1. Please compute relative contact order in percent (Cα under 8 Å, 6 or more apart) for structures I, II, III and give me the label with the greatest value.
2. For FRET efficiency 1/(1 + (r/R0)^6) of positions 234 and 290 (r between Cβ atoms, R0 = 25 Å, to 0.05), which of I, II, III scores largest?
3. I, II, III: which one has volume of the Cα convex hull per residue in Å³, for residues 106-257 alone, as calculated, at 155?
4. Assign the value 3.9, calculated as distance in nm of label points 7 Å out along Cα→Cβ at positions 26 and 138, to the correct structure from I, II, III.
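Bear in mind that the values in this text are calculations on the coordinates, not laboratory data. Quick caveat, the model's predicted, so the values are computed rather than measured. Cβ atoms are built from the backbone, for glycine too; each structure is taken alone.
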Structure I
Amino acid sequence: MTPEKSVPSTPPAPPLSPKERRGALIGAVVGGVCVLVAAFMLLVPMRGALDDERAFRDAVACSQGSGAHEDADGCLRTVTVRVDRTEKREGKKTPTFWVYVTEPDGTSTRTRLRGSADEVPGVGAGKTVQVTYWRDQIRYVEFGSERRYTTADPRGDYKAYCAVGLGLGLYSLLHLWLWLWGTRFSHLSRRAFPWQAGVPTAGGIALTAIGAFAPWPTDSPGEALRLVGVCVPVVVAVCAVAALIAARRQRGDDTIRLTPSVPEKERCFQGVVVGEVPYEGRGGWLVAGPGALASTPDPTGASFRRAVPGSLRPVRVRPRYRLDPDLPDYDGKAVVLECEDDGVPVLVVTRKKTMPWVLGALETAGSDRDEAPRS
């Protein structure tokens, strides 16, 4: 098919629409909130958890004759107790179990250990073990030469707060960049998914994952930051290479060249026909076959069809633009076929892998065009 009318390949990008401005504003707000939450996590609960860990590591044994609750000053009080029973804790993915004990003065309490009771036979019913209190909570249990820390062990509690803080802090940079791109630089591209937004988004997600992971294999917030610092240049280098490749691919004419494929039988697939024409179909499905193209709201394609006439002339296939009229994106895989019908612009939108069927159906629709459309 030979195009009836040439279309500029790189028309000037229009200004932001109200919808895009709202999206950019939302991105800025989300980024700002993430910064505040990250700062709070790192400065308040994480610091408190680090102080508790430091105090626990520095704690010494209580003096002889300390009472049952005289460990509030931070000393370690060890008591020999009898195990009454164990009980599996239900409803959690990580297996833990309760250990019920009785102290020599008759005081009964319980503590929780990780794993299952079968894995720790030393704390079976009737056994005698030693429990160590710190700040009125049992922090570890000793039986024989083995020591098991309880779930109240304060060591490493900071890691959850550090992971959230670093993850959200890096995630906020992604939203702030998208806000900056949307308000200051989006005029550089008409595409709905330009590389200037896509590549930094991928890099930002990677850094967010690294920031959230970094505290767990390390032993301090400083080590976690150093791990993030080592990973940042790697991510930046990968994104720079990806940006160069994407920029080269998106440079100049953005026409997508596809080979028409005439389906041997009717095919029903996702797609819409948009334009001020009687056969406009936003039902979500297209039916393509030899010499026929129709839109329908029926996923089976059997009913409620609106046939596309032979007067529809394909012009070119292109990616979605920012200001296209509310078109589906099909998870970022949509492409747009620009057409004309007696001077009226019409858009046919579907996935890239099914667009050849649309082109093939239009090619054999009975028009007087001899060549395939420039697509």
Structure II
Amino acid sequence: MTHPVHVGLIGCGEIAPRYVKNARGFESMRIVACADIRAERARAFAAEHGVPRACGVLELIHDPEVEVVLNLTPPSSHGEIALASVHAGKSVYNEKPLTVRRRDARRILADAERHGLLVGCAPDTFMGAGQQACRRVIDGGELGEIVGGAAFMMNRGPESWHPNPAFFYERGAGPLFDMGPYYITALVNLLGPVARVTGSGRTTWLKRPVTVAGREGEVIQVEVPTHVAGVLEFRQGAVVALVMSFDVRHHAMPHIELFGSEATLRAPDPNEFGGVARVLGREGGEWRDVSGPPTAREDDARGIGLEEMCRCLRGGGGHRASGALAYHVLDVMHGIADAAERGRHVSIESSVERPEPM
């Protein structure tokens, strides 16, 4: 391909080093600058991780050398940074979720399309070998008619391990909006768009003590539901139960299972690129491991969605971890939250095509 796309990274937090490390293995892109709301943090990050230049946030957004803004800020800033980047003539790739509010996401997508720019968004883990193995099973018809399924993400919350856990309990986060994108994106990749949802939720503890080393004794004020249960009705007919929780210590539930007329599929963790997918046929017996396509990655390849988007900027075509996919996932999550608040089913207005298999 021609010269790599120049990417500017905003938000030098916990996930940023992985993007910088992985970007060195991608021919289509090069991270040329980084920025953070705290200037000293950006300078330290650039020095530690070999980023050529640290600068201010607005300086990076308006830098003529930067073609794509990689937005790794907290969710509350996703919309503002992405919209400013688009208005400065940059394509943008957000960490998940795309934005906190649907109307901000719609404006970003509309303005980007009007100016001929691309929008992408994490997660891109559905492009990895584990989820692509599941896609191969479904596309091959091995499950028969898919009747339904279940998906579970349940743990004790990030306050025991994350160095800055408070934002996980702010508006736009919580288990549904923080971890839901991995699970719902994986399900949409396998089953297609969601038509209708319902849900319930609770905020189990309004205050959560921080136990991560160095911050013991701090208390987080909780603004969001921390245990959410939803039901997703897909346009193709499957009905899937979804539970996202930061209130569970231990469980033995699978990450994702899909139940077909001919077989059951057990998917690996959608927060990872690899993992083993397994199928159990109608006669029972032993679970059988299935493999993904040889081109799909099994290692921690975060950023491959951005890499593909950069290839599209140079060569045209579509990219899988798209803004349209991320908006549909955001719409589904808000639908679940709205259903929980209203006590009724909520129809999902958006739709999206399944991404192309790897």
Structure III
Amino acid sequence: MATMGSVTRVERLPHVDNLRAVMVAWIIGGHALLGYSAIGGWPYDEVQETTFHPKSELAMAVVVGPTGLFVIGTFFFIAGLFAPAAMARKGPGKFVSERLVRLGVPFLLFALLVWPLFMWFAYLAAGYQVSFWWEFTHRHPFLDSGPLWFAEILLYVSLAYAALVWARDRARADGRADDSDEGPTTLGGRQLVTLVAMVALASFLIRLWFPAQSKQVLDLHVWQWPQCVAMFGLGVAAARFGWAKRVPERLRRGCGVAVIITVVALPLYAWTVGISDLANDAGPYQGGWHWQALLLATVEAVLVVAGSVWVLGLAQDRLQGVTQLWRRCARGSFAAFVLQAPVLLTLAIMLRPFDLPAEAKAIAVAGIGIPVCFWLAWKLIERTPVGRYL
């Protein structure tokens, strides 16, 4: 559960736990849809038996697309918000060991067994006569872990943060540094605008070599690193100002306006430039020396920075529920995120023989998959020893 406080005082923040649960549900639903998308984004697209009509795909992009540009960054933002308190309570050593278990073990389990196993089932269902070993060694990228790439990158960022804290503490102990440099003294609109510019530029530059949606060994998602690192850092900085409990009202409203304007502008832009088939028109936006790539990087930066701050502020007002259902969903959100891979692939395989349009299958997989993931997550936590690590 999300907590906030000093070394001696820890306070639960239900709105943060609930926000995580909502975002996990949204991600699961989004992945269910992307499995039938022509543009891809969920590996079932490698063996999909049907795809959305181009107009349906465009409608999905309008509804789901903007959140897809920032929701992972929001998770990193929240992780950063609580990292300083966790570090103060546990110290770098225990902080690292707990992250290795909570993030590293699920990642390795999925990269080495669970994900290739269920993708192998999907390939067999699609009529491919391949062995598990072939699927494990020949699929690109090698050591793909499905959605657990998020845990992998969060682990790397957490380890880097722990190393920085350890180095700072050593420098202070040796008299080479003092306590005066504890981070920014102010954090407001000007700093967020600067961060937007930095994320946009870094994303554009890194996508010269690693375009959006490109794949690397370990499924590193290098093209998303600028927003992940920046949002974790923003969370660490914002922790000093108590944003986990209350985002400044004026800042929240400003971020909300920026998000709404951007989201409204996206379909208008697509209509103006004549985008009608995302699968065929997306190329210049994904990377390279194209103004479209810089535009997408800028839109993504605005949404990830402003959107993360805005949804956290909204959660503080709208997601304070403490019912049993909210508590169970919140407690099981990470487990549900982990379980989405086998659940969604199993549902897609089960629906494969039915002659239904992609739109119907996607809605069915999402509608069934979300509650099943959370139900299984709670059972895993409630009835097995594994729950203590999730």
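1. Working: I: 17; II: 20; III: 30.
Going through I, II, III one by one, relative contact order in percent (Cα under 8 Å, 6 or more apart) is largest in III.
2. Max of FRET efficiency 1/(1 + (r/R0)^6) of positions 234 and 290 (r between Cβ atoms, R0 = 25 Å, to 0.05): II.
3. Numbers: I: 195; II: 155; III: 181.
The read-out comes from structure II.
4. Here the read-out was taken from III.
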